[in-house]
Every structure is written in C-alpha cells, then in structure tokens.
Structure 1
Amino acid sequence: MGHESTSFSLTIAEMREFAGFSEAEQEFIERSLDIALGRSDAFKEWSRSADDQRTIRGQYLAYRELKHLRALVPGDESFEKIETFLGTLVRISAQDLALEQLDSFSAYRFLYERLLGAAVRPYLPAAFCGAAALPQIRPERRRLLLQSLSEAAATAPAWSKREPGFYPEKIEAEAA
C-alpha cells in the first residue's frame, strides 16, 4: 500500500502544479499532449482560426521527431550524440516558446517531461535556456522566460527518474 499511496500523492502534486498554471498554459499543454500522443484531432478540437491551424500544423510536424528524440536522450555522464539531441530539443522547444503560450520554465518542464519522459529532466534547463535566449523569441519574452528558471532548477544535483503520472486532457463542458 505504501508505494500506491506515494504514487497517488505524487499524482495529486502533479495535478496541483498543473492547476497553478495560467489558463493559456493549461490549454497549450493539453493541446500539445493531444498532438504528441494522438489523443484526438487537434484541428477539430483546438482550431478556432487560420492562425490556430498554422500553429497546430507546425506542432504536428515538430512533434513527429519526439519518438526519435526519446531514443537519443544521453546517459547521465555521456556527451555522445548530445549535439543532435540538444540541438533538436532546443529547436522544438523554441518553436513552442515562440507561440507565447508557455510563460515559465515550470510549465515548459511539465509539458516536456510528458512529451519525452523522465529521462529528459536533467536536460530541460539547458534546452529551455537555449531556446528562450534565441533571437527568434521577442526580447520581452526572453526576459520573462529566462527569469522564470529558478537557481534551484538550473543547478539541481539530481532529478527524479519517476515517470509523470498525470497527463491533462481537455474536458468538454456539457451543454445545459
């Protein structure tokens, strides 16, 4: 019972963390997971304009690389293939950050550990900083994003290897 209780409380903590994100961040995470996990037709579910269709198409194209990227996650002490892994992760991350729906490292980390699994956690601060600092991100956004990365997150001595347990989904409100 102890392991189940711990797992349950960690899942509740993930739900609380998600609830603390802005509505835009929550929707972006839900949409991104729908696209990456093939949970629904994101065009039907999330598209309200031609701009939405364009950004959803861009995510579909970028997220096709996630399966390959999962296989490239380097070991804790290896630099082998790190440029391919980190370069691809920074590019996909920058594309998502440029959409201006994720306002913090916490929301970014929450999404990307679900997209790529627990093994990617140690690389997320580097990928986030690299992506957020690119000139394709507006200067005001760069400042907001980079300031959201805490010293503790940037210098963590270790990361949990526990896979995420909570994958948020859009819930349709029933018509009255």
Structure 2
Amino acid sequence: MDEVTDSSADALADTLAAVQRLTRRRLRHGLSAPLLRGAQVELLRLVGDRPGMRVSEAARELHLAGNSVSTLVNQLVKAGYLRRETDPTDRRSALLYATPAALARLHDWQVRRGALMREQLAALDPADRAALAAALPALRKLADNLHEGPAATLRTEPALGDPGGART
C-alpha cells in the first residue's frame, strides 16, 4: 500500500470504527451498571492514569472544550466515578481523581476486553494473526499522529458517526 487512496483510507477508518463498535457491543452484554458514553470513559481512563489532573489539562489532552469536560466531570461526579478536589495551590482550579468504583469498572472492562480479543484472535488463522501483529506498530504511529495533530483538523466537517457518543 505505497499509495494512499481515498478507498484505502476510508476502508481503514471504517474497519477500525467497526472493531471498536462491535467490541463495545459485545462487552455491554450482561453489564449491570449504567452505560457510559465514550467521552466519559476516555476522561475516566485519563484521570485514572494521571490522578490529580486539572479540568483544563484533561480538556487539552482529550482535544475538547473546557466546558465540555466540565459537563463530563459533573456527570461522572454525580455517578460516583470522579472526585473533584480544590487545588491547594490555586483555589480556583479543581483536581480530578477516579473513585474506587471507577477504577474497578475500568479494570473489569479491560479484563473483559482482553479476554474477548484473545478469543477472537485465536479464531483467526495464524497468517491473519501475524498480519495483525505486524500492523500494530504502524497503527500505534497512526494513533500518535492523530493524537499529536492540531485539534482544528479533527473537526473540519460535522461529526457523522462520532464515537464520542458511543456508550460502554
């Protein structure tokens, strides 16, 4: 795939979105807790990895507006998944912490997702598993490029099929 065509770019984006959507759908089955939107899960993961971060830091990291992250924070505080504390060095700022309930939910999701992926990968033939393993470094670079790119390029058109509304 030396030349990047519209069809190959679309096929990659569609396939990655389908894998993500179908993984969520499979993992939702049997879930007793209320569903969380994709943006809520992203924020919980971020705060779980970096406890004590400010809302403004989370907004920059997630490439979202500060008021959007504030809304997510309020929702997750109300649900019992985030704790907000006043920053002792700047009383106007809040520091965010994932609650034990959030960390347990994220851990459970990660364990279940890992089991699902192992099961599905085992069902593939060895050549397909090898091809996927070989593609992982390139996919990681693609994710890094998307993450590090300017936020303005992420929303040049209406967000059709935006996974931010997906629920987990």
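Tabulated results
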quantity: Entry that produces 0.85 once FRET efficiency 1/(1 + (r/R0)^6) of positions 19 and 75 (r between Cβ atoms, R0 = 35 Å, to 0.05) is calculated, selected from 1, 2; calculated: 2
quantity: Origin of the derived value 3.9 (distance in nm of label points 7 Å out along Cα→Cβ at positions 43 and 139; candidates 1, 2); calculated: 1
quantity: Answer label among 1, 2 for the case where distance in nm of label points 7 Å out along Cα→Cβ at positions 59 and 83, calculated from the coordinates, equals 3.2; calculated: 1
quantity: Test item: relative contact order in percent (Cα under 8 Å, 6 or more apart) calculated as 27, pick one of 1, 2; calculated: 1
quantity: Entry that produces 24, 22, 17 once semi-axes √(5λ) of the Cα gyration tensor in Å is calculated, selected from 1, 2; calculated: 1
quantity: Rg/Rh (Cα atoms, Kirkwood Rh), for residues 11-114 alone derived as 0.98 - corresponding label from 1, 2; calculated: 1
quantity: If distance in nm of label points 7 Å out along Cα→Cβ at positions 67 and 107 is computed and equals 3.8, the structure in 1, 2; calculated: 2
quantity: When mean count of other Cβ atoms within 10 Å over residues 99-106 is computed for each of 1, 2, the largest belongs to; calculated: 1
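Coordinate-derived values only; no laboratory data. Because the structure is a prediction, the values reported are computed rather than measured. Cβ atoms are built from the backbone, for glycine too; each structure is taken alone.
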